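Where a number appears in this text, it was derived from the coordinates with a stated rule and is not lab data. It should be emphasised that the depicted structure is a prediction, and the values quoted were computed from it without experimental measurement. Cβ atoms are built from the backbone, for glycine too; each structure is taken alone.
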Structure I
Amino acid sequence: MKVAHVVTLHTPTHAFGGPTRVALNLCRGLRARGDRAVVVALGDGFDGPLPRAVEGVPVRLFQARHVLPRFEVSGITSGPLLARALAYARSADVVHVHLMRDLVTLPFALAALAAGTPLVLQTHGMVDPTEKRVARLVDRLGVRRVLRRADAVLHLTEQERLDTAAVVAPHPMAPAVRLVNGVAAQERRRLDGTEPPRVLYLARVQAGKRPEEFVRAMPAVLEREPAARFVMAGPDTGALAGTLALAERLGVRGSLDYLGALEAPAVMDQLRRASALVVPSLKDAFSMAVLEAMSVGTPVVVTRTTGLAPDVARAGAGRVVAGEAADVARAVLELLDPAAGEAASRAAWELVRERFTIDAVVERLREVYSRVASPGGASAGAGSGSGSGSGSVASRASSRAFRPICQR
């Protein structure tokens, strides 16, 4: 099968985070099974030519143009990419769009509809009801249309399904199918106890991820574990200066290391060395960092409003907190206890192996593709979710040349 995964942005520092990581992981899994999958996106921040492959996955990157800087990632686009979108869509068996309100994924989804190519949408919790006027205008101009007419809309959690469906209400959304994120199975890490405890924050350093709560938790932890090291890793997208200044004011800057953005091998190394991963954001649909941490047996501290919180709580794979600094500190101290930390480590590792391996996710996704790419496939794809839609692939072409973007 020939599949185009469309995501907004890829940078050398992985600044866009989860959606791009998910697209790369899914394409890698699809290609391992003989499918011809490629990622189409904007590229930004590269010193030389844009790469043609990322971590072994073929990519078609177009230089990002910041046409509406005040809207940040939603305001970037590429004329050449948009000019090719219709041809790319026609050449695919399935177009899988990691949808947000932007100038890349939404136009590409509309092009897939125009081409009559089966369209699968995945919103990663980024499309929900809003009172922002510009976002509501974008919804009227195209988001509602693609959500109604797609062949499947993937959701990570039931709450995400409800939120996405509310954007098109009172009209019905296209068939909804649950697809969780997945990661590769890993060997469980072992800490030998010779190093001081390491508490890790691994995410973009931006206000929405709440890195300052990570720093505010430090004094209470250091009071009982004065040798502990706190490590922040991830690209700065606006909150680093304020976060480091807060650490200075609290007198804990000497115990805090900032590593910047890391490549995938370094990310896994940091996760293996960590006593616990702290993700203090109040809204995180299905954190890839949390999954990757648990895949190596690193316990996690997450807020109860995030998508993986119920799974973490049921398995005992870490601690679920309200999100304030005192709660975070208490949870970290609990996990630094050797017995509690070991129990949470094993539970985290087993949870990923039982429920969140990329192999299982890719097999489920291939089932979705097979349904939507076959005659009558739109209705067949609704079995694992709720909602109905007017999209149908019954009259769509059954075979297409895929030369424009999937030669490899």
Structure II
Amino acid sequence: MYMHSNISLPGFEDAIILKTEVRGGQYLIHFEMPITTQVCPNCGEDTRRVHDYRWTKVKHLKMAERMTTLFYRKRRYACTCGKRFAEKNQVVSPYQRYSNEWNQMAQIRSVKAKTFTEIAHQYGASVSTIIRRFDRIVPGKIKGETALPKVIAIDEFKGNAGGEKFQLIIADAVTKEPIDILPDRKKETIKAYLREHGANVEMVVMDMSHSFKAAVQEALDNPIIIADRFHFVRYIYWAIDRVRVRIQKEWNDYDRKKVKKKRHVFFKKPKDVTEKDQWYLKRYFSFSAELKLAYQLKEQFREWFELAKENGAEKLKETKEFLLKFYEAVEEADIPEFQRSVKTLQNWQTEILNSFTFNYSNGFVEGLNNLTKVIKRNAFGYRRFDRLRAKILLTHQYKTVGNEIG
């Protein structure tokens, strides 16, 4: 007595498996669809009359880590109106030599894989085939060029695509997701984009770029500009480092080289300064009273910054008063490096205070830019801007798509 069993494979639920075999290291599946009533695409009449069969070879996803090929016994129907047409099925679309599941997963993997070459080797296809699958999903799936939210963050990154050295990322400052990528960081490009998509924008978080600021102010209706905290704080740390570089030139070789290696001790918070660090600070301050004064100014600014974060929007007046006192201290100290930095802070004072009023930051954008650098480095760069833009945006949109499939 023989027991009959039906073979059931994922994606072939409605198909009839005729035969499966392993040949030459490949897994081969022969199948056909059951005879069903079909609607004539010419006259719309129903028909079940079979005209003929044709075998079609179709590439499919790997099964059991073997390249898989489908042999589809495609049935053609005939209608009373004289029209002959192929049956509908869920496995392969008309005129395709790749299965629907293969196309779907190739598209997902082309986004999530490091390079197009990697996924081409994995899926047994040419690189150009994978690129075509990637390009196919861009128009329908990419979320760029939409109305911008109320709070956005903008920042540049080195993309080296489309003939431009730098590109610009626009992100949602609330959800911290990228929205779009612009082909360059030029003022006119930013202004044109914001005029087209920025009707709802009320706040913009940015670094201290005058071209960004001018573009935002000219394109939007009196927006609130928020300076990123990291970018304005570093001006003071740059100032003390420049003072150190200028002063150490007069020291002996040993101390000049040693202070360069120990320059980080000037940036530490007092609670993080070790006993050894304290020894070095005392030594270098004994060499230069100006360096000691520069360190005190840096500490005064750091204390103001910590106070400003605690005060928030409720005590903004107090925050501003302490900032003005810092300006006076810098003016009295008469250290050129700090005076130049303070001039920058004064030019951006409103935007700096806004950062404590609204508590938005560009820190997450720097994280997005780091991921972009990894994407670009893995692919050895992108010559075409449209593919770089699509790769960045789709990578974030597809973060959780396809993870459950090997």
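Who wins on distance in nm of label points 7 Å out along Cα→Cβ at positions 92 and 252 among I, II, i.e. which is largest?
Details: I: 4.4; II: 8.4.
Once distance in nm of label points 7 Å out along Cα→Cβ at positions 92 and 252 is tallied for I, II, the winner is II.
Suppose you compute FRET efficiency 1/(1 + (r/R0)^6) of positions 164 and 340 (r between Cβ atoms, R0 = 30 Å, to 0.05) for every structure in I, II: which one lands on 0.20? Source structure: I. Given 5, 23, 31, 25, 13, 4, 0 as the derived value for P(r) over Cα pairs in 10 Å bins from 0, in percent, which of the supplied structures I, II does it correspond to? The read-out comes from structure I.
As an exercise: helix-only ellipticity at 222 nm (-39500 (n - 2.57) for each DSSP H run of 4 or more, over all residues; to 500), calculated from one structure in I, II, equals -11500. Which structure is it?
Working: I: -11500; II: -15000.
Considering all the candidates, the number was obtained from I.
Relative contact order in percent (Cα under 8 Å, 6 or more apart) was computed and gave 14; which structure, I, II, did it come from? Matching structure: II. A value of 20.1 was derived for mean count of other Cβ atoms within 10 Å over residues 236-243; which structure in I, II was it taken from? Going through each structure in turn, the value belongs to II.
To which of I, II does the computed value 1.29 (Cα Rg over 2.2 N^0.38 Å, for residues 108-203 alone) belong?
Values: I: 1.53; II: 1.29.
Only one of I, II returns 1.29 for Cα Rg over 2.2 N^0.38 Å, for residues 108-203 alone, namely II.
Looking just at distance in nm of label points 7 Å out along Cα→Cβ at positions 84 and 212, which of the labels I, II belongs to the structure with the highest value?
Details: I: 4.3; II: 6.5.
When distance in nm of label points 7 Å out along Cα→Cβ at positions 84 and 212 is computed for each of I, II, structure II gives the biggest number.
Can you spot which of I, II the value 19.8 was calculated from, given it is mean count of other Cβ atoms within 10 Å over residues 100-107? That value comes from structure II.
Kindly point out which one of I, II the value 32 was derived from, the read-out being percent of Cα pairs over 17 Å apart, for residues 148-195 alone.
Computed on structure II.
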